[in-house]
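Each reported figure results from applying straightforward, stated rules to the coordinates on display, with no laboratory input. Remember, it's a predicted structure, so these values are computed and weren't measured experimentally. Cβ atoms are built from the backbone, for glycine too; each structure is taken alone.
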Structure I
Amino acid sequence: MTEHTLFRGARVVDPASGRDGTIDVLIEGGTVAAVGGGTERRGATVLDCRGLVLAPGLVDLHAHLRQPGREDKETVETGSRAAAVGGYTAVAAMANTDPVADNAAVIEEVRSLAARAGLCDVFPVGAITKGLGGEEMAEVGEMAQAGVRVFSDDGRCIPSARVLRNALRYARAFDVVIAEHCEDASLSEGAQMHEGLHSSTLGLAGAPAEAEEVAVFRDLALARLTGGRLHLCHLSAAGSVELVRLAKASGLRVTAEVTPHHLAFSDEDLVTYDTNFKVNPPLRTVEDRDALRAAVADGTIDAIATDHAPHAVEEKEAEFDQSPPGTIGLETALAAVLTNLVEPGLISLSRTIEAMSATPATILGAAEHGGPIEPGRPANLVAFDPAADWLVQAPFASRSRNSAFLGKRLRGKVIHTMYRGQLVVADGKAQR
């Protein structure tokens, strides 16, 4: 007998269909069976969603699941569970594993691990260059034929304009996306944080915003030259935002993302030398942060992505200059955005779902995600309480605990996550 689940009385926010209102949604098996009329079914499991928002499951363009190679930090299963707890039904797993995801065999291994976990869809990102070395092209064609839609050397900016040009040109043949970490290493070598007043006060080496902006300018120029699809990862600087705004106005095929921690914090937050605030790109000035928020609001920045970067406890508890950059983010992303952007009235709830679900699903080519919530569509959904107040604390569903939001109070809590018609999170708790 087919299982039925009824989400009753939720505010459905679905940018893909333009719907924003209180309505019932019936799930039958793995798909949406009815929205509004015809939702009553005898024997259905009824979820009282009064006061909750029901939306398409979140989609993360940028997460590090560490497997294969660094299972002490995270595994595909623990990362998928963290994603589900955070309301995600699809995540893009970055290529900097060991071995590097620069061939179809590693891609298939990650997919197999995700299928075994059964908690969310995992879309492996393929490396642009072999071993992330920045010189020799990886098997982009082979991986594209295996279904990979996004390619990135992740935390390593392609150092050679020639190599990046070739990658953008080659990617056009498969209509895939080249995703770049924009950083001129010659300007950021040895940096521990953003270069400015606070780096001087703290006695830490800094990287200027120009380290990012120079690379953004180059990459946009190459996108113009080749006509390739370029995605800019975790932007952090106001100047980068202006470059993207101009590029979009001129018709370039470019998209961009920002992280919740860059939207919430600034370099002022490093005054305690808390290594959880050490990230790459670094947290920049309040003015940069505000420019990023405005860019999300007006659509210049298309997506909000976590850059979930788990690290072992002993690594993050090392001296500041020895600690690796990165913060986990899958379990706090939605609440961080609701707290820092929606509640102050900087963006609407619909824009939030668009930036965290519908648009990243389109960029990733994740057709079963991002909505619309309509009959016949896959039942990948999240229900959350936008008013719930909670304290971020360990333990996490993630294997790691290096969160920039640790000890912070946030508003907005995921209550249910439905993946392919199954509740993988119910009443705020992972079901497996």
Structure II
Amino acid sequence: MRTVLLAGVQSGSGKTTATLALMQYLLAQKQTIRGFKAGPDFLDPLWHRKLTGHDSYNLDTRMIGIDESQKLLSQAQLQHSDVAIIEGVMGLFDGREGVGQNGSSAHLAQALNIDIWLVVDAKGMSGSIVPLVYGFMHYAMKCGVRISGIIANRVGSAHHAQLLKAHLAEHDLPPLIAWLDKSVPTLPERHLGLVKPDEYPLPDFSQHFHVEVDALIEAIPQYEIQEQAPLSHDEQQHSYNKKYNKKYNKKYNNKKLRNKVIAVAYDEACCFIYPANIDWLKQQGAEVQYFSPIAGDGIPAGSDALWLPGGYPELHAKALQASATWASLLTFVKSGKPVLAECGGMMLLGKRLIDHQGHSWKMADILPIETKMQDKLASLGYRECTEGEFAGLKGHEFHHSTRTELEQLTPVFVVSRGDKGIAKANIKASYIHWYFASAPEAASRFFSADLENIC
């Protein structure tokens, strides 16, 4: 399987546009494509899926980890995909810490031994592309990463493209693989990133994507699984956890959620779901049943646990205020069965939601909280539980709303940074989107009320 990671010089370089344009080009060449997204983003993968017809999985070295990222990429290879296209996160060397370290596209490319095609916003640039690419290429080499091609974005004309191509060749720099002209369509955005693909038609990039190599498909290297590099302290702990979990699995029949029915809210208000989390629930023996709070669905009969993922409740507050789901939800909560609520899912459980315009909307009124949208970012970053029953569990926090607790509530998560969440009876809620496979035993506690009795 041929594999390449498209990384940007910085956020806004045009990574998503270049990724989708490249996918369209390869699909027109009758190639089977799998999309991936570096980092914790939910929205870019939805556009990948819209185009390829397959779920796009997140990869990174911080939340998901090297082993899991390698496994997900290998699964695409086993599915006989021709090409895997990984869309990077932020700029090439931007990550959780340092320059090109944990959580960055560079670290992911180094860990998985994947070539990078660097997306450069070339508007107003000619010879300056040389020192820019030279600097990126040599620092990438220092990080053990190879930049093997350049995709130029917002190029003024074919003549402009040829100047860029000639400058790169003259200085023995990675070649210009392709370029996007200045009239290339862009995707609209809102406060959490791109709009969802069901809100806006997928542009046809074919008239704007210009290939500069004889056979683009042959320029994409073959992916080979590499031997694991020496482990960091965090990775050693993860390896220990995996060994412990294997012993646990063997003792308890290898299925943490065997015969459990997990009700999952899934609609426009609850749409931020990592596909790998659904896979994980099923791998643990659970049956997943979906329902829609916007449509007023009841909690599926026979459900043993409930998961309310994040999404855009603020955009559907009017429909949610009148939702018939709330009565069913209250009955479920009173049953004592476990409930996990993440970000937007937590907002649904509150007394009210105040939108960007200042309008107040009634929600389920199950948690004594009020959430309010604001124009500026409230919090952003990777999160990890450092101790307690959820120790080792990793996730990501990214939201524009704030939470006001109307009575004293108990924090539920021990994290060094970010939202410690709230617990009330059988509900565990926070702004964090958790990645279940990062700590399987801990994640199982969200959905199995009797797990404590066997640990």
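Please state which of the structures I, II yields 4.1 when distance in nm of label points 7 Å out along Cα→Cβ at positions 25 and 401 is computed from it. Write down the numbers at each step before the final one.
Values: I: 3.4; II: 4.1.
Of the structures listed, the value fits II.
Looking at mean count of other Cβ atoms within 10 Å over residues 281-288 for structures I, II, the greatest value goes to I.
For structures I, II, calculate distance in nm of label points 7 Å out along Cα→Cβ at positions 105 and 129 and state which one comes out highest. Structure I comes out on top. Work out the source of 1.25 here, i.e. which of I, II gives that when Cα Rg over 2.2 N^0.38 Å, for residues 57-136 alone is computed. This figure was derived from II.
Here distance in nm of label points 7 Å out along Cα→Cβ at positions 257 and 385 was derived from just one of the structures I, II, and that gives 3.0; the source is I. Given a computed value of 20 for relative contact order in percent (Cα under 8 Å, 6 or more apart), which structure among I, II does it belong to? Among I, II, the structure yielding 20 for relative contact order in percent (Cα under 8 Å, 6 or more apart) is I. Given a value of 145 for volume of the Cα convex hull per residue in Å³, point me to the structure among I, II it was derived from. Working through the options, I get structure II. Can you say which of I, II returns 10.9, 29 when Rg and Dmax of the Cα atoms in Å, for residues 265-312 alone is computed? Going label by label, the one that fits is II. Which structure, out of I, II, was mean count of other Cβ atoms within 10 Å over residues 113-120 calculated from, if the result is 20.0? Only one of I, II returns 20.0 for mean count of other Cβ atoms within 10 Å over residues 113-120, namely I.
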